[in-house]
1. From which structure (P, Q) was P(r) over Cα pairs in 10 Å bins from 0, in percent, for residues 24-63 alone calculated, if the value obtained is 32, 53, 14, 1?
2. Supply the structure label, taken from P, Q, corresponding to relative contact order in percent (Cα under 8 Å, 6 or more apart) with the calculated value 31.
3. For FRET efficiency 1/(1 + (r/R0)^6) of positions 8 and 56 (r between Cβ atoms, R0 = 25 Å, to 0.05), find whichever of P, Q sits highest and give me its label.
4. Which structure, out of P, Q, was helix-only ellipticity at 222 nm (-39500 (n - 2.57) for each DSSP H run of 4 or more, over all residues; to 500) calculated from, if the result is 0?
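A short reminder: the numbers here are calculations on the coordinates, not readings from a lab. Just so it is clear, the model here is predicted, and its values are computed rather than measured. Cβ atoms are built from the backbone, for glycine too; each structure is taken alone.
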Structure P
């Protein structure tokens, strides 16, 4: 059996940290989806703070602890 990712808010790039959809400006639950669905880029084994675009920036959620080898839910690919 192949396991696949479904198109839902949980893996949409438009979902903000507070469960607000950036496109529809409404609160969503993770099993919803819409026509503006935008697949998040996938993490890989080399994803960490060292290659996050927020690292050492004011947008970093954890500036005091962010370092290579660490990874948080605010990780962003450039």
Structure Q
């Protein structure tokens, strides 16, 4: 049971890592998700929410990701 919960936690952290490292100038500019100002919320609300999610993952998620990644690394080193 604990092994599967750990794998689920690890998968969530890896997914959050992928959201946090997307480069807005190169990757997100193709889809016009690089800034929150250029998106009209009335015509496409899902696009605006996705852009805000990516922005929040990049800005607010850095410090918690450092602790989560280091804890996963330590657990993998200790438990194998």
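1. Checking each candidate, the match is Q.
2. Label of the originating structure: Q.
3. Q
4. Source structure: P.
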